[in-house]
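Input: structures, listed below.
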Structure 1
């Protein structure tokens, strides 16, 4: 991602990939009962949370950040389903 700030084609491709992920996950959440725009907000939050955890986990050579993020992601989805 550091290169994406100086390489416009790479930045654009990365942006499109993440947007696609958010679109698909938001559609899944909406089908599961999370109303828009909460489905899209939840999808973006979960993806950001997990992507950050993957980076931390690689740096630390540990699965702990990913396991913690998975619990937090589940809590975010439960809250969205409850309308919080």
Structure 2
């Protein structure tokens, strides 16, 4: 059995956390995963590149990122047939 790729556990942890809290920041991600802000920024960037989350708002400090596809489930307009 092959060992997991580096970062996979952190990615899975973040993905799981997004269901409970679909809006995150780099600081929150760093605290959640117990990693440096630089490492959290890398993980968040990878999630953005994969289209899982995207930055909401503008700016380069205190950025927030949303798991929009998940949030869309709870949108009143999306729930209507």
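Computed from the coordinates by the stated procedures, all read-outs in this text should not be read as laboratory data. Nothing here was measured: the structure is a model prediction, and the numbers come from that model.
Can you spot which of 1, 2 the value -27000 was calculated from, given it is helix-only ellipticity at 222 nm (-39500 (n - 2.57) for each DSSP H run of 4 or more, over all residues; to 500)? Show your work: numbers first, answer last.
Values: 1: -27000; 2: -14500.
This value belongs to structure 1.
Where does the value 18, 38, 33, 11, 0 come from, among 1, 2, when P(r) over Cα pairs in 10 Å bins from 0, in percent is the thing being computed?
Numbers: 1: 18, 38, 33, 11, 0; 2: 17, 49, 24, 9, 1.
Going label by label, the one that fits is 1.
Comparing 1, 2, where is relative contact order in percent (Cα under 8 Å, 6 or more apart) highest? Working shown, then result.
On the way: 1: 23; 2: 26.
Largest value of relative contact order in percent (Cα under 8 Å, 6 or more apart): 2.
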